[in-house]
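What follows are several structures.
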Structure I
């Protein structure tokens with residue numbers, strides 16, 4: 001079993017590394033600037049830097065230069081630099097400043113050497129930058145907050161167009177006690193000028209062995225009056241057009257990907273495993289916090305450690321309208337998905353969340369959990385497989401209050417062992433047309449239940465999912481399944497299932513995450 005898991009993890013790593021190494025940025029036509037070359041061995045800072053034969057040599061030379069729109073800074077492959085890369089200047093909407101590599105071979109390495117309270121790569125109050133193809137580390141003996149990449153906005157207004165692409169960030173030994181350090185930290189702070197980021201993309205980047213987190217986005221301008229009372233608290237200035245896509249994040253002290261203080265962020269096609277491996281605190285693989293209309297989709301999360309959270313996915317408080325869909329969660333010690341709100345000061349600050357068309361295989365502790373007085377959650381058309389003992393299907397937990405108004409529809413809960421519920425303190429729990437196989441359906445005075453199935457749903461090969469979102473065809477339905485077209489119609493259902501099969505707005509769907517046939 002352990003050998004097979006190791007083999008699957010190795011296959012996942014190889015596939016993702018091949019993806020990163022083979023990725024080439026689609027050319028975009030920008031107004032031309034000056035191209036600068038940096039060569040750690042053959043360069044000389046007395047050179048002009050504008051040709052490969054007359055390259056600069058040091059980070060100091062780069063950091064002392066204020067770059068103009070359209071400029072490019074190219075580091076030679078195979079080169080190694082020690083210290084901080086903090087170039088000056090900003091690009092423009094038509095001509096961003098670009099950092100990239102030149103030559104063939106290994107990515108250029110920037111080694112921070114243990115810089116504290118900053119990042120190996122730092123941008124401060126700058127915009128219109130595209131940073132590609134660097135390997136970044138920041139490991140050292142000094143104790144303190146450490147980042148691989150630190151992108152900062154302080155009392156500046158809106159900063160636009162920060163793209164981080166095809167980076168490899170690893171071995172950043174920051175503080176285990178601070179969620180806001182690790183691989184990448186995009187953060188807004190200050191209290192004089194309302195500030196935010198617009199158009200942030202983090203793509204095709206590998207982050208591993210970072211403490212505490214992998215990829216984090218935060219803001220000091222956080223108080224959303226739609227979900228919490230904001231007297232004597234900072235204004236709500238969420239970042240916009242944030243995309244975190246196609247990243248491979250693993251072996252984290254704490255959180256894998258944590259995106260906060262945003263409107264309509266998209267977190268998709270990421271793989272996160274072995275999160276919460278070292279911090280001993282509360283962390284999940286992927287979660288959003290204080291976000292409006294977050295969309296988290298097409299991700300895989302597995303082997304998140306411990307039961308201090310320890311889930312694949314978390315929908316944290318101060319957010320509304322989140323949609324978590326088309327994700328694959330497996331072997332997480334804390335479970336699949338949890339929703340949170342602290343009722344002592346932010347009651348009902350997690351509302352109108354949707355968890356749909358996901359697959360959970362052998363997640364532990366509790367598959368679905370609600371902490372505090374969340375409200376108006378829809379959980380539908382998920383397929384859950386369990387072979388672990390002492391696992392709860394649903395867990396409603398006190399955090400100065402309990403969850404209310406949960407609608408749980410069209411889900412398959414398939415287990416080879418007994419499972420339980422801890423839902424007695426929830427309010428208005430509505431179960432519609434679910435299939436509980438090997439599991440006793442829920443009951444209680446706070447439960448309304450209808451259309452329940454307890455039959456074998458005839459999954460193709462339950463329990464056969466491996467590592468990778470495409471390994472779960474065993475959770476399709478055989479064509480003789482009794483739950484085909486047996487579900488209830490749900491408005492605004494997203495229009496497709498986990499595999500991309502159409503889901504009608506008017507016809508009855510299948511129960512579970514698969515809406516087709518599989519003869």
Structure II
């Protein structure tokens with residue numbers, strides 16, 4: 001439906017599994033996907049569509065509808081079938097004064113409602129926020145104040161696909177005669193695409209290459225990635241002091257995004273480190289430098305009233321958001337039993353214009369590990385967590401295959417423990433004693449004896465160090 005990372009980021013990995021899947025999207029969305037796939041050496045099978053277009057795909061007739069979001073070219077899609085009509089909003093809001101003049105096409109929403117929408121899939125991100133989401137234009141005064149009051153450099157961190165936000169930063173920089181540079185591979189790539197396609201308007205002569213920063217005075221605006229504290233993003237590396245751009249006294253850093261739940265610690269760490277360097281950090285909590293791209297409760301109610309769906313299935317949100325969205329649908333007149341709060345894997349059938357929950361299919365995370373996709377298991381992840389949190393111990397013992405006596409070892413090698421070589425001397429005697437007793441009791445075979453070693457050193461480490469490391473015992477017979 002649009003080109004934000006949470007919607008297109010997995011596409012190259014999916015296409016690596018099935019390269020024949022066609023990808024439909026608006027021009028900007030397809031361009032961003034193609035650039036991402038190029039990095040993976042994949043040539044996607046793309047189908048470019050625009051609002052008001054219709055496409056027949058097998059038994060489905062797809063009708064694309066313009067919606068406003070925090071990136072240009074966002075679409076809703078109506079799926080017409082013999083079984084009924086499904087309308088999916090995609091990510092959207094009802095900005096009445098959008099930067100690009102492209103408003104959500106409520107006239108088509110209403111027309112679809114008159115024709116009959118059987119199942120309505122609705123963006124739930126801001127369903128628990130009352131009222132209406134402010135216009136993107138409302139952050140312009142705050143940006144203007146911050147940049148006007150800053151004597152030195154301004155660094156703005158934003159999502160690399162947030163074209164509207166970047167447009168406002170460029171416009172404000174131009175007002176104050178500041179040069180602009182993009183920092184971060186994805187930011188440079190996406191903004192070049194947006195500029196080449198006419199979605200980003202850049203005044204002549206305002207852009208410069210960040211690698212030539214030393215040739216410019218402090219009246220510059222640097223637009224970078226890292227608003228969520230991502231470890232490898234440009235802003236995080238600046239905060240760590242390992243980026244070519246050094247943040248200093250008098251610089252102003254603007255976090256022009258909301259704080260995504262779960263990223264709090266990473267973002268606060270970045271803010272602390274930037275402040276330590278002497279920078280002033282401006283964010284949503286102390287200035288209006290961000291507005292959401294998602295519809296709030298008032299906008300959602302308006303949609304329910306004009307679409308008049310028979311069934312509703314809130315999407316794109318956590319459980320609390322889905323629940324709040326379902327309650328809005330019920331408030332607008334949708335019967336409670338027709339509002340489905342569905343989690344991933346639940347199957348909803350639409351047959352003869354009637355929707356119902358019919359079962360579930362297995363689903364979950366598909367992990368990307370280097371070049372492999374989906375091969376890493378929960379067991380493997382558990383092993384990695386143990387290695388990272390508890391440490392690693394290997395024990396090598398060589399025994400005589402005839403007598404069962406130890407002829408070498410035990411040699412103990414550990415990672416994640418004190419480097420004192422004498423640390424494990426105490427347990428070596430316990431391992432020797434345990435193996436001797438086991439052999440005397442008739443235990444034989446390297447596997448069984450390895451388990452004796454594992455239990456012995458595992459019990460000792462647990463008692464002595466309150467740790468449960470990964471233990472790899474190796475018993476060799478000679």
Structure III
């Protein structure tokens with residue numbers, strides 16, 4: 001069957017990729033049933049039945065010669081030409097020249113509808129006028145002081161009004177710093193050492209967080225009893241010994257683990273919607289269960305709301321699910337487009353950072369509470385009205401429903417998870433409830449889908465995540481759905497191959 005199909009194939013596309021092969025491969029091999037796509041990082045060998053990969057990649061290469069040149073230059077001074085892992089994709093990323101509203105304009109003149117929004121942080125899109133004006137006003141009075149300013153408590157007051165669980169808060173410069181300090185506070189408050197996190201949960205890159213974020217299934221242990229696996233080289237064994245890993249959305253399994261370690265557990269940290277694993281919402285009553293069991297054993301419950309905060313509702317995941325944690329970590333949207341982290345919670349826990357009350361947990365940072373960031377954050381929160389959340393959530397639902405239908409209509413098994421204005425495309429027919437359920441996903445097809453959407457002017461995360469920003473309308477969402485429908489036509493042979 002394959003041979004007959006090969007004889008009928010039109011190989012007119014092959015010359016399009018030849019200029020990009022350089023000296024990396026014998027060009028004579030291109031005429032055979034085995035094709036090669038070369039890039040600056042190596043050669044990807046593909047059966048001719050996968051010519052869709054070659055064509056999609058060739059289209060991308062043709063559209064982005066200036067980006068390729070910039071990438072090659074970047075490699076001379078940056079490892080892999082990159083300083084932020086999530087912005088790299090094969091064969092090289094497009095370099096952006098400017099951004100406005102919901103669109104990116106790259107150095108090659110391509111226009112991309114931005115459904116990534118700097119990984120969910122730009123809920124108002126790019127360069128929103130109220131935020132730009134606030135930044136300009138702050139610049140005129142100083143960039144950074146090394147002393148307190150009024151906006152420190154003004155933004156904190158706005159956060160407290162939206163998150164009633166937060167009595168006091170402190171600023172940091174990233175979500176990583178926020179979760180690190182929240183965990184440290186929980187340990188200091190309880191006098192216990194261990195913490196528990198959920199398999200696939202991303203809480204930053206510090207040693208207590210970079211555990212079992214993307215564990216290989218063959219090393220991760222039983223689904224109901226995951227093993228703590230380092231997510232990167234360089235993690236000390238001591239960090240692994242202090243972190244328990246639990247399955248998300250599995251209360252029975254969680255209860256068993258918590259009961260076993262109740263006297264050693266300082267905190268449970270959880271995302272109301274798991275971002276890195278694929279925008280997986282907590283199931284009904286799962287967060288309420290966590291509240292009950294942590295209350296029972298005097299364990300600090302930390303909600304990591306770096307993504308969900310100010311995104312799924314005005315008061316984040318805790319407002320949406322009506323569960324009140326002891327500690328909350330924030331970031332992304334709070335900074336109005338600038339680097340920020342924040343952690344806060346109950347008065348008795350946060351008093352451990354109060355320098356007027358004797359020995360404290362040291363917490364400093366040259367750029368904590370940066371005046372420009374605070375000004376941008378205040379301007380952003382002022383724009384986030386209930387009516388805006390309602391509109392963004394409606395567009396998010398339109399995207400999830402429309403993308404799912406577009407893929408199903410083409411015979412591609414898929415589902416789209418998410419809440420409010422967040423969505424994530426999963427190329428698997430299986431229900432997605434936690435990290436383990438994502439492992440059945442067709443990764444080859446996901447890679448192809450990303451490239452197919454990119455050459456159609458749609459910018460999502462390479463893993464399939466996207467979100468809505470306020471400059472978007474039904475028109476932008478429908479353009480994405482149409483692009484997915486077109487791309488799905490090329491996914492079918494790849495999905496078919498993967499399922500055989």
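Figure out for me which of the structures I, II, III the number 70 belongs to, where percent of Cα pairs over 14 Å apart, for residues 113-176 alone was derived from the coordinates. Derived from II, not from the others.
Thinking of I, II, III, which structure, once helix-only ellipticity at 222 nm (-39500 (n - 2.57) for each DSSP H run of 4 or more, over all residues; to 500) is computed, gives back -10000? Of the options listed, only II reproduces it. For the structures shown (I, II, III), relative contact order in percent (Cα under 8 Å, 6 or more apart) is largest in III.
Any read-out appearing in this document is the output of simple, stated calculations on the displayed coordinates, not a laboratory observation. Values in this document were obtained by computation on a predicted structure and should not be read as measured data.
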